[in-house]
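I've put the structures underneath this note.
What follows draws every value from the coordinates through simple rules; no lab data is involved. Fair warning: this is a prediction, and the values are worked out from it, not measured in the lab.
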Structure P
Amino acid sequence: MKTYHALALAAALAAGASLHAESPVTKWWEGKYATGNWFGARTSLEDKGIILGGSWKANYFGVVDGGNRQAGAFDEQILFSAKLDMEKLLGIPGLSLNGSAWWRDGRNVNTLVGASPAFNPSALQVAQGWRLLPVYAQWESRDLLPVKDMITLAGGWTNPYYFFIQQPASQLFVNNALFQTKGLVNSGIPWSGANDTWGGHLKVKPTEWSYAQAGLYMAIPGSLDKNNHGLYFEGAYPQSSNGLYFVGETGITPKLGSAKLPGKYAFGGIYYGVENKSFNGQTYDGRYALYWQADQMIFREPSPEKGPAGKGPSDGKSAASAKSFKEPVAPQCNKPSEQGLYAFSFLSYAPKYNNAMPFYFHTGLVYKGLIPTRDQDQLGLAFAYGNYSYDKVQASERTGKPVQSFEGVLELDYRAQLSKFAYVQPFLQYSIRPNGTGLVENATTLGAQMGVTF
């Protein structure tokens, strides 16, 4: 009889273990990548310093009111990336080699909405087809100097877009102005993820909370043309049409209050040295713009508490049972919670005589983890506005062309994080005075973005 009970108990324990065992599907769904760990090959490669990545992102748009006409559109992007950590591969501290490429296709929703390129409802329309993106070397001082990563130096076939005006909260949004161009494209400056060129930048951090950086690049006319596929290694033809592209930025990154709320406050300038004409017919050697950025986390949810050191999940007993009932157990805290409310804003100014949009501004709010149990979801609301040049208005009046005054967009998004590697993001865009002329009705666009990291 005792043997029977022992066997029954063993069977019950085995059944319980099987119920708690992690199935292959659950293990995959809770992983970081849609393609998994490649039977261990991915981890093995990363241990050796070879980091491969990729993602797929797609948008579906439905223009339901206003614009040129009401219809639907779909576009997508597949991105591939590779990084070689030369410290792991060859023992060179701080050095890495980086490269990426994308494939983009799909219908341009802006043919339905009628906005200017800077306010295109989709940021995936620039440089469609295959495109080589930056391939460059980067060196970071890491812990060699008094401040971590006190010096960063990068150069090669590169793009200032990936190093300057970094504003993570604005990357939640789908409209081209918020996600990418910051209004600068309408002023003839190719501020885009597709502007591949030769150059490099240097970043210095005198303290943990301040930095200054500057970059010098080749200014290539027509660099955003989809037909060059990011391969204008010799620049545009004739060679004399190329110029210099300079970007400089300085800022502070404080952590405010007892909650250590992270912020970023930056000022920068851009000079794009390609010959151009003003709206009055005068010739200039280049264009320039100034910009200001202010990002701040304004509320942080409390961090979750851990149990006492060395203890696992609760077994139903009091945590204090491990110690004397007279000796309280101090809880441990995780790192500061990322859940909370973030605010961001950006403003740019350019001279009105040769820049179509001399004033651009956007601002927005993003709340991460607003709904209980949905800690990684993000809710965002943003507004962008651009004012057209009065010199351009006068030139348009003289030639009988439609006059552009101002343009804007309001966007509302909710990103539902389905897993660590997949999300779906319904959104609404309201395009205000598309293309700035008043000849196209304000447009309402509903849609959804989907993304997978593989």
Structure Q
Amino acid sequence: MSIRRILVADDEESIRWVLSKALQKQGFQVDLAEDGLQARQLSRTNHYDLAVLDIKMPGIQGLDLLQTLQEESPQTLVVVMTAEATMENAVAAMKNGAYDYLTKPFDLDALDAIILKAQKAAAVSDQIGQLREEIQDQYRFGRTIIGGSQAMQEVYKILGRVAASDVTVLITGESGTGKELIARAVHYNSPRLGKPFLALNCAAIPRELLESELFGHEKGAFTGATERKNGKFEQADGGTLFLDEIGDMPLELQAKLLRVLQEKEVTRTGGSSTIPVDVRIVAASNQDLAEMVRDKTFREDLFYRLNVVPINLPPLRERKEDIGDLAEFFLHRAQQDMGVNVSELSKEALELLRQHNWPGNVRELENLIKRASLLTPNQVLLPTDFPGLGGPDELESAEDSLEALVARKLQNSLAQMNLQELDNLYEMVLHQVERPLINIILQQTRCNQVRTAEILGINRNTLRKKIKTLEISVKRGD
């Protein structure tokens, strides 16, 4: 926005005449109003980049007109004029949103200086607006959050409903499904755009430091606290705080976090005064928080405070129809970021990707595409560019190979046993197969027992019994 059209409202004809001539000489289009009513009529008919208003006018006072312009034309910068050089008028004008004010009688140079400053402010506003549009476009749903599958369509629907509001969002899903990307999309499509977006991984910071990271500390609060530090809540004031891996937060800190969410204020470690904060919380976890509540390892009241709007991100193996679009997106990004000369994936390579189970989800796919694009001598990615996945023939014979391997191992083990002395061979062998199988799946799901039971195709209660019977150690987050 640049200043082109100006409204001047003053009940003194001489003031209107002087300002009109001076502003027109500088190339501005100027409209004149002799009272507040006429000024309001003009403002509702035309768009003005700048309005110069007298505070004392017949009909509608300048401060009242200022408020009207703030509501009906917020883009208009307002300069107020007053013959009363009182602090009250200046404070009232600035408090009501005036860009600046002039005290009569004033020098035209003072008005020129204000207009020049307004021109610069308008240019900065244009740049900020353009940057805002670019950021919103970058994080527009369906642009960096890729996928047209039914599962992702449901995610888009929820995002569309909650982004513009201020509700707390809880994102769940396995590692690598893109939880932080969803959190950023929520922020950059909300009214908090332009304010900070901060992310904190609760699992990556030692317990003794996590409280200071969240709430800050005063100088001397503990050994090594040589100066005051603002925590993430203060730093994110007005914006969004993304708490990743919230399930790894210690119980004592969960209580303090709950209080901050309820009271909207923080107290630094070692401090006594409270500091008001306005922060939207988006939390994420790859653990089953509802199960953790039942196990008393996560606070129930905090869970319900966070779980206002839940968004569950499906693992990549459950939306394999999106792999083609994702691979194309990551290939294009590799071209831009690394300057690789790879144009596309072959049909055979894409089919190989679709057959993979993707335990690392979208992050694993991105890293594979990046590595293959960097190392391949070809312009088209082939199955041979993904040696870790194995070829189609290998995939088709995987079940036979596993069965053959188990048969050979069994034969070798049984050859060393006296079968006549055994009466529970079936149960013994079954346990030896079940234990490593359950352990492997638990590790891949980060000890999510609900998901592990689904993958194994058994009831969750059955899985719990087997974990107990087989003496399998379950450590969350391993």
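Matching task: 14 is the computed value of relative contact order in percent (Cα under 8 Å, 6 or more apart). Pick the structure from P, Q. The value was obtained from structure P.
Given -15500 as the derived value for helix-only ellipticity at 222 nm (-39500 (n - 2.57) for each DSSP H run of 4 or more, over all residues; to 500), which of the supplied structures P, Q does it correspond to? This value belongs to structure Q.
Thinking of P, Q, which structure, once log10 I(q)/I(0) by the Debye sum over Cα atoms at q = 0.11, 0.15 Å⁻¹, for residues 45-156 alone is computed, gives back -0.55, -0.76? Walk me through the intermediate numbers first.
Values: P: -0.55, -0.76; Q: -0.51, -0.72.
Source structure for this number: P.
Of the structures labelled P, Q, one was used to calculate mean projected area of the Cα convex hull in nm², giving 29.7. Name it. Considering all the candidates, the number was obtained from P.
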